[in-house]
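Multiple structures are listed underneath, in structure tokens.
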Structure 1
């Protein structure tokens, strides 16, 4: 009989003891046994303790309400209040074997550890700390935290988002000296010293799917890096699978197999790699002419650019292109199809080629004409390999002075590459594309072929492309009938073809004055100049 009714009798005894117990007795027992202070006890199932103060080594808490059953192993539930935890060592769970686990809702928690302090709002505790918002302070920087979760031993963290204000250690043009670094979807492991970041953004920079590891410095890889800066390009440019490293000495980037070293203190960047690897590492937005197999390229490129003071550039290259492949193949066949600009800035396709009415055959162009263009646009044209490093160096110096990307330092070959395949905007991306395409042109075409293409595609005024249409428009002549001053007039138009002073309105006089300065400087022979009384129809050619 006892066996049959024993459990019910035990339950009855528990209920009677609980009812008989006074709040004062329970308060005294809890305070003495657990070393806490309790303001009020409400009997029931569970028992509710209000205004609980916990004061022990490493922990001070002011809890609004604690709920606990008198017997059993059910967790103790905390609702509302504050807790201040001082972490020692690497942090471990506060639970003690044999004691009940604790769950909590709606706490404000402060955690202090070696070199850091965290304030967390809306903390819920069960198997981990989950919070709605907070701040994390270390090394004088305050990180603002969005919703997140921290393991009980404080070794792993996941965050929906975090933001911190950072000052750049160096000045960048058109980038504020201070900005907000924001990360999203972060998972960090303090023990492994690694983190995974879904998205990182700072000023003009955004990276996605980033993995970071901390050793002597920081290293990692980003699935994609996007830069949106007017000096880089007119719109965002994206590079895939970028490796990186950062330590007190400097930084490094790894694009495919190319290595770029960045010296932050000295505003210096240097890189080395094969020509094909550089092409493969270009941004997604690269022009169609560079969307070619890297195997089409042979040779190497290495560079060292310093933007401190006057700036300096070291640039070595020996790139060769497979001439039987596009974009060179059609050019060698005498077919030119490219995008030009109308007077209203609208791009349109222009087709021209050997045998077409608007084509000027280089073998029929007088040497005085080619002399004018080479003298004004690229005096070293016949001797360089498509790029003049000194011109790039001068361009860098001028741009640093102006604080704008103004001067490009382009050769005739680079200008041809720009006209055939690129847009007009002066950006660093375009200069890189221009240089690579100029190397392709120089490795496959003769100087005469390059000059012929150049004269037939460049702009000589609004809606006016090619030297043959230009000679007809301005002088009603064929190219082989042009006088020296007329050739220099046309060559002088190229830097600013949209601002034309017509020949009869002073354009020829300006060209003559320019020629006189060139003669005085030893750049051209005086045989190009006419006698003072000679009209424009009597200008000498002598070649």
Structure 2
């Protein structure tokens, strides 16, 4: 079957699905939905529909990013709009189904949005929801809207068309297109993706590999999980394009052990792609062959470092290698290897399908495109969003996420996860990109945004980050193995009433030593939360040390000092 024939078949399937010729129920059954009770909702839906003898199309879809409203259910049917409901309990399902399918009532009390048009009956349109305003959903365009186990849904919405176009170009042209787009790695420091691919393309050695890093062990980050669970074929297409561009013959997706649903959906997607000639031997009738597999194992936060991930893939303990050589020259099994974050690879199909200028039309000059942000902490509306780079923290926190819970005030935001930095209110209007945060001792990293309100003690938050990094240190190099533990000890004595006047300077010196001498990025960045918090919240350190007083009342220092 040619790609055009597959696309025509997919469009027919999608048209039938979208027409809602019979009652349809979509349940957000990603990990966040399941944690909120989606599986109980599915059981209640199936049980009630069976009891009523109603022939309905019930499907599990991924997350829409509205994690605050889970579990989410979308209802639609003949002569009825598509309506999204949130925060449901199983015992409310029977009445909701009867009202919608039996009496044509939309139930405004639990309806969130109308999905396919203007507002109706007091229910806002989906794109008018506060969390959706300003978003540009390119990478997330399918999440929560398609059946992740249907390759036809993906193809009907433009899937694998980027791959088809790439196979009509020379590999060097594909790399040039990615270079012109300005795509930078979405997993951390933002290294130019095209340059990495070019290094592997030019490197000597066969076979070559493409590795997708879906370990995502960073606290406060869940965007890659959401992306895979909702749209697994997008990652596969990005890997296939990367494989063709660099001359690789095999791709491996490294998925952490806790991401079982990701691994399941990826394996089903690979099987479906192979059956349609989109993966495996002579893809789409070309001379390009590429095998894909999933590696689901315990990794750890250190696997965010490329060479530690490779060690784990090769069956050894996950500890970083000394560099050079870099993975582009000597990676998996000593062969040239591209390692990209999931979000990075997911951005590639749109670049090939619509062209580099379309991609560069969004974002900033130095950081083009969109970025996924994981929003959590003390927020009214936590979840995952996709905005053009250059968006401000104020837009993310107060507009998309609704700000603090009622009666609370903003305290700080940890940007970039446990190796990021604490940002005070005075910097909330700073545009977010890969370069703007360095002057204030913060980094965008993978896009974790963890917000704290006025009930939070900054030092208590910092020590949690420090303990996480100390626990996740692989222990290979002495600076990280000893330095992270020493950082925890100093912070512990400050927060328990035994702080010394010289501790802030000692912490600063320790962070600088780690940055200079640790072997990998984990150790080098381990002092970032301390440095950032000392810069912006030094008075809080002084209050703990000099007055034995925690302004937030969290550390209870007076009691500790008296004992």
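6 is what came out when relative contact order in percent (Cα under 8 Å, 6 or more apart) was calculated for one structure; which of 1, 2 is it? Derived from 1, not from the others. Of the structures labelled 1, 2, which one yields 2.5 when distance in nm of label points 7 Å out along Cα→Cβ at positions 63 and 495 is computed from its coordinates? Computing distance in nm of label points 7 Å out along Cα→Cβ at positions 63 and 495 on every structure in 1, 2 gives 2.5 only for 2. Given that helix-only ellipticity at 222 nm (-39500 (n - 2.57) for each DSSP H run of 4 or more, over all residues; to 500), derived from a single structure, equals -11500, which label among 1, 2 identifies that structure? It was calculated from structure 2.
Out of 1, 2, which one gives 5.9 for distance in nm of label points 7 Å out along Cα→Cβ at positions 111 and 247 as computed from the coordinates? The correct label is 2. When FRET efficiency 1/(1 + (r/R0)^6) of positions 303 and 447 (r between Cβ atoms, R0 = 30 Å, to 0.05) is calculated for each of structures 1, 2, structure 2 gives the greatest result. Structures compared: 1, 2; top value of volume of the Cα convex hull per residue in Å³, i.e. the largest, recorded for 1.
All of the numbers you see were taken from the coordinates with simple rules; none came from a lab. Keep in mind that this is a model prediction, so the values were computed, not measured. Cβ atoms are built from the backbone, for glycine too; each structure is taken alone.
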